[in-house]
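Values quoted throughout were computed directly from the atomic coordinates according to the rules given, and no laboratory measurement underlies them. Computed from a prediction, not measured in an experiment: that's the story for all the values here. Cβ atoms are built from the backbone, for glycine too; each structure is taken alone.
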Structure P
Amino acid sequence: MTERPGSKAISRVLSWTVLVPALAAILLVFTWGRGIGVVVQVLVALALAGAVLAAVNHAEVVAHRVGEPLGSLVLAVAVTIIEVGLIVTLMVSGAKGSESLARDTVFAAVMITCNGIVGIALLIGAVRFHLTIFNAEGTGAALATVATLATLSLVLPNFTTSHPGPEFTASQLTFAGIASLALYIAFVVTQTRRHRDFFLPMTSAGVVVEEEEHADPPSSGRALASLGLLLLALVAVVGLAKVETPAIEAGVAALGFPPSFVGVVIALLVLTPESLAAAQAARRDRIQTSLNLAFGSAMASIGLTIPAIAIASIWLKGPLILGLDDTQIVLLAVTVVVGILTVVPGRATRLQAVVHLVLLAAFLFLAVNP
């Protein structure tokens, strides 16, 4: 039985990636500037999560159309807009702990990607294929970039002397933002152009997969439609985050968690699509792809968020605390050391996966019980 010509178009219009941004935008119109009850707060939270997933999906469609290296930048910029939008929205509210929200979110993203996504991917690969194989050169370069970005933006503020406390001066923040952006762009060019072969996936048998199987690029019309829906979803995400801010803060306080845990919630929400994609890649024996997603997400979270927050700080009132506390610095240092020991051999077992996941568990536990 042949499919009707218009059936594909109808199913595309009725897909969740189209309906969710539209419904989220409608919900935003009816809830903006109004007091809402518990039931509506739950609906707003679900719409917010759905809009984030839809935005990333449409960014991937646009990225597939424009190709590399612009494709990687489109996806990274879309995710960064979501992350920065959530951070700035909550910072504007002036709630307790908002001055360190950018730090808490970025650090949470680093720990979730470098320990959570990496650990889950390695565990899936090791369970299914006994030993995971990846390119140590490309993965090592990615880890080195993440470590440098994290140190410049999150550790150095504790040791500078021009400003009291774990804060940068305006000129230092400008330098950190420019350096972060330059490192991120340099890595994208390296990964997608000069040394692309360092980041190609390898099977558990050590065979390099020259080209992954991809669907044909979307048409110009579909790409433009996805671009429009992406913009709609981004507006909905930022707006619904503003609407949901009181509920998020009240929920964290009701659970007895410190205000800094809001950053963990934001990072988990933003990184959900990358986590699912990395797990799927690991199941297909593409551990290198999983590691590319993990470290690439960590780089984008620092390399694009810090410059954006630096610009936003011109209008934001109050201090901007970026320096990690002692416990967080220890966790970051151990993560980098463990990451190096995992990456250098170019292969990993279940043990390395469990070590990374235990580090993630330690981070989450200490985020609740600092």
Structure Q
Amino acid sequence: MLLDPSTGATVLAAPDLVRMLDGEPGVQPELMRFQVETATKVCTSLDDLGRELSRLRRLVTDAAAHLGCCLVASGTAPFGTPGLAALTDQPRYRELACRYGPIAADSGTCGCHVHVGVPSRDLGVQVLARLRPWLASLLAVTANSPIADGCDTGWASWRYMIQSRWPTVRTPAAWPDAAGYDAAVRHLIAWGAALDERSVYFLARLSPRYPTVEIRVADVCLDVGTTVLVAGLTRALVATALAEARQGRPLAPVSAPQVAAALDAAARQGLAGTGVDPFTGQAVDARTLRSRLLDHVCGALTDRADTQIVTRLLHRLDDRGTGADRQRALFTRTASAPAFIQALARATLSGCEPAARR
């Protein structure tokens, strides 16, 4: 988000910022002109990912400062948005606004999308089915949007609730193969639930552009460390799912209503309270569910030498709290909107190294 440091209002400066950084492929416009998308290059280690994320955040922060605004990594704009008046002037975005006006107007939210390469689309579909029970824990870890319209919403991820209004924001089904997945996507487009394949917003999907599965459930993370953490956990989940699929292990018996209930609980509570076990539908402490995820991916983390990094970042998360916990504490403690926004801007750059001169 690009925000006014004096008021917290959104600043419609993204087109100018992208032009300033012309030639930087990792910085792109988004649906609304107060949003900037940063996208890393393909990374093969969590250390590389952390460096690339830091570089991009510092680069955009410096450019934003030249434009009189600040960069804040938050799933929702804390003090409201101007709706469709902020729409980025691109044909596809105009068509989305025309078809889904009120939904599009509220959709200036920021998520964290993790792409992980898969050997084939058929295997990718099997991975999607095996990810379903774990999506809620990823959301709980990354929840970072408790404040909207100047108020505490009572939710850890208000972004998830806003995005859920889109007709295609749903958990992936257990399709038998890529042909089944493609048929489901075609039907959604034919029924008018989506404009095109890119606007089929499954919480985990086959990427329309890359040979990857794309996990889209997470809020944008307040700091780089949490982003690296969710990327490490996600890659390990995909690796575990691939191994299970190749071994012919049966899918765990989870129902769509139980997965949806787990996601709703994660959006409401984050890691601060009770979650829902997607396997049983029973209430379980959210941190217990997170521990179960860690046990599930332990082998994959070890295989990629990621255990130490992920464990360290989980301990830091426990010490500091999630982005939602930290936002809520800052919102309560700071005496003014400027102090709150500036504290979020500092947290956004937490751990980032200075950008190289251009």
Structure R
Amino acid sequence: MSRGRLSLFLLTCAALIAGAAAPASGQTPSRTTVFEGARLITGDGGLIENSAFVVENNQFTRVGRRGEVPVPAGAARIDLSGKTVMPTMVDLHGHFGFQNVPEGTMSKEMFTRENLIDHMQRLAYHGVGASVGIGDLLDRADGKGGRTGWGDVPLRLRDEMVPGAAMVRTAGVGMAWPGAGAQGHPSRADVMYFVSTEEEARAAVRDYVKIKPEFIKIWVDDRDGKMKTLPPSLYRVIVDEADKFGVPVGVHNVKLADAKELMKAGVEGWLHTPVRGGDVVDDEIIATVKERIATNRHPRMWVTPGLQTPWMSTQGPRPAWLEDPLLSETYSPDQIKQYWTDPLAKLTPAQIERARKTLAVDAPT
């Protein structure tokens, strides 16, 4: 297992431990409590209906079916019938730190320790125990012999356990063809290493790995033919150089043709489904996956589906989730209206049907 993949595995385990360590409301640190009746997702692929689990001194000590788990004398009992309990989630594709959530603005100036902690506390409130930041604001070589001087906030926070906050991990700033990295707000559009030659790519990787990222993020997306992106000759160099340091490479891509070449190059992670935008997985890419596993050539591959946009667009102009209290407790009414209510209300029946077809194709991928 590569260092980056091992880190992600340990991150998941740590998230579960962090969730277990949080005391129930009103509970003293030494109190023993048995929680009974919930559907329990155990986190190892198991599911226990009508469960019971014991928490002693802020640790899970016994788990099983209700009535079959020995309960310490004097333990408090909490009935969770009708509810589902699960480990905290791990977000492998986070974009945080730049946003001023209360004001609805973005800037590099907002990428501070205090603001990143605020974001992680919001995540924890929603059941996310850890997040890997993508395109974080971090000091890097500027390609001209100097440094950007953007600081090391995520690096310092990843060594801490902040009460009430999700844990922080980082995939660093990322790498892209000049101008073809993160799109959207300009505050984060120039954060990544921009490379257009083999020499630049190898130098960027050597600088990148110094922060010990969870993985190296690259963008391979021509934005519907509107811009140039990293060609195979360059991302093969990036994978080759990263291999020397035992760091995996994760990619943002869209097209089937790119996914095939990236798979052949040895890319290990996908920050979205590898094939989307109307393309579908074919026998050739499946054969490449099988070949990599059979030959032990980067055999561990992972995907962060990122299906939220097509899913949200399938729910109609006024989906029930817009009324979810968790949404209104996290975002202001104006932001909910701007980013969700108004755009969804403008969707035509044809657009909703197209979103449903996209979700049906991409979800099984």
Upon calculation of log10 I(q)/I(0) by the Debye sum over Cα atoms at q = 0.09, 0.10, 0.12 Å⁻¹ from the atomic coordinates, which of the structures P, Q, R produces -0.46, -0.58, -0.86?
Q
Computing relative contact order in percent (Cα under 8 Å, 6 or more apart) for each of P, Q, R, which one ends up highest?
P
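Given that helix-only ellipticity at 222 nm (-39500 (n - 2.57) for each DSSP H run of 4 or more, over all residues; to 500), derived from a single structure, equals -14500, which label among P, Q, R identifies that structure?
On the way: P: -23000; Q: -14500; R: -9500.
Label of the originating structure: Q.
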Taking distance in nm of label points 7 Å out along Cα→Cβ at positions 43 and 139 as the criterion, which structure among P, Q, R has the greatest value?
P
Given a value of 22.5 for mean count of other Cβ atoms within 10 Å over residues 107-114, point me to the structure among P, Q, R it was derived from.
Q
